[in-house]
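So, here's a batch of structures to check.
Values in this text are rule-based calculations from the coordinates and carry no lab data. No experiment lies behind these values; they were computed from the predicted model shown. Cβ atoms are built from the backbone, for glycine too; each structure is taken alone.
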Structure 1
């Protein structure tokens with residue numbers, strides 16, 4: 001089955017399938033890079049999308065940001081193999097250490113941890129927000145030569161209270177995602 005646009009979102013609590021327009025396909029990946037990788041691979045084989053759109057939630061590193069953001073670049077924040085490679089780069093790997101989307105000006109750092117404390121490396125890399133799936137989705141899209149976009153809703157301040165903030169705001173971005181989806185489908 002071929003689809004023009006495939007949405008990949010980590011959790012149903014972030015974007016409820018029943019709120020989507022008819023004919024829009026969505027895959028829930030689950031949390032983390034391994035789940036996102038497996039779900040992206042399976043979805044690409046099943047739906048053969050022309051474009052992938054990731055909707056999701058993020059914690060903010062840049063304190064000035066809020067609301068819905070379009071991500072332009074994603075890197076891995078938890079690949080730490082010094083001295084084999086600098087942080088963020090996978091040693092002995094020819095794939096890119098960053099991926100660029102179809103648009104957007106913000107940088108996301110993906111890792112398999114919930115950021116709850118200051119990390120000066122994130123700031124030094126120009127990371128605006130942090131998540132747990134986007135790098136994996138972008139990596140798989142790159143391998144299949146599928147353009148991708150990502151829109152992230154800021155739920156928390158990536159600090160000690162992030163878990164509580166995220167829990168209370170996980171679904172606050174849904175109406176913004178739906179409005180953005182309408183724009184994407186009419187373009």
Structure 2
């Protein structure tokens with residue numbers, strides 16, 4: 001009888017431990033999904049600002065159609081990819097690749113203001129630039145948050161005893177967002193043009 005009680009207590013403890021570990025894995029996965037949704041929120045915000053930026057720049061810099069066309073094209077591609085709330089890891093990688101390309105093109109648009117003093121002086125352009133810069137910063141922060149959530153979640157999948165629960169259930173590792181390779185290269189700095197001065 002005592003052995004039966006001991007076995008029953010051990011079974012109850014194991015079931016309780018399983019439930020706690022399972023719930024912790026669910027929470028970690030949910031935080032990862034929520035942090036990805038924060039990236040989508042910021043991407044949507046940027047996508048909503050871009051048409052205003054393009055129309056403002058078009059009014060001042062009508063000769064820069066190719067740059068503006070590329071921005072609009074990338075924005076439209078990004079909108080079509082981000083419409084899927086249950087994006088797979090491949091979709092997420094594609095989303096971030098398009099986002100990185102769009103960020104690069106937006107830098108070109110911001111550089112246009114140097115060539116067009118009237119554009120640079122435009123209050124609407126300045127406001128849009130500030131909003132887009134803030135949004136780019138929020139995207140960068142959201143990417144960091146996502147990678148932190150992924151690290152925490154993946155750690156739970158790999159550590160004992162939660163790895164046992166994960167292997168018995170449907171938990172899969174999440175993938176990190178990678179920094180684009182061109183951003184990891186050391187920039188070339190040359191003082192040659194200043195030597196002539």
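For FRET efficiency 1/(1 + (r/R0)^6) of positions 25 and 169 (r between Cβ atoms, R0 = 30 Å, to 0.05), which structure out of 1, 2 has the highest calculated value?
Largest calculated value belongs to 2.
Matching task: 28 is the computed value of relative contact order in percent (Cα under 8 Å, 6 or more apart). Pick the structure from 1, 2. If you can, show how the numbers build up before the last one.
Working: 1: 28; 2: 32.
Source structure for this number: 1.
Quick check: -0.72, -1.21 is what I get for log10 I(q)/I(0) by the Debye sum over Cα atoms at q = 0.14, 0.18 Å⁻¹, calculated from one of 1, 2. Which structure matches?
1
For which of 1, 2 does mean count of other Cβ atoms within 10 Å over residues 105-112, calculated from the coordinates, equal 21.8?
1
Tell me which of 1, 2 gives 0.40 when you compute FRET efficiency 1/(1 + (r/R0)^6) of positions 33 and 113 (r between Cβ atoms, R0 = 35 Å, to 0.05).
The read-out comes from structure 2.
Tell me which of 1, 2 gives 4, 16, 27, 26, 18, 7, 2, 0 when you compute P(r) over Cα pairs in 5 Å bins from 0, in percent, for residues 65-136 alone. Intermediate values should be presented prior to the final figure.
On the way: 1: 4, 16, 27, 26, 18, 7, 2, 0; 2: 3, 15, 21, 22, 17, 10, 6, 3, 1.
Traced to structure 1.
Can you spot which of 1, 2 the value -8000 was calculated from, given it is helix-only ellipticity at 222 nm (-39500 (n - 2.57) for each DSSP H run of 4 or more, over all residues; to 500)?
Computing helix-only ellipticity at 222 nm (-39500 (n - 2.57) for each DSSP H run of 4 or more, over all residues; to 500) on every structure in 1, 2 gives -8000 only for 1.
Which structure, out of 1, 2, was mean count of other Cβ atoms within 10 Å over residues 17-24 calculated from, if the result is 14.0? Don't skip to the end; give the middle numbers.
Working: 1: 10.8; 2: 14.0.
The read-out was computed on structure 2.
Using the calculated result 0.75 for FRET efficiency 1/(1 + (r/R0)^6) of positions 145 and 177 (r between Cβ atoms, R0 = 30 Å, to 0.05), pick out the matching structure from 1, 2.
This figure was derived from 1.
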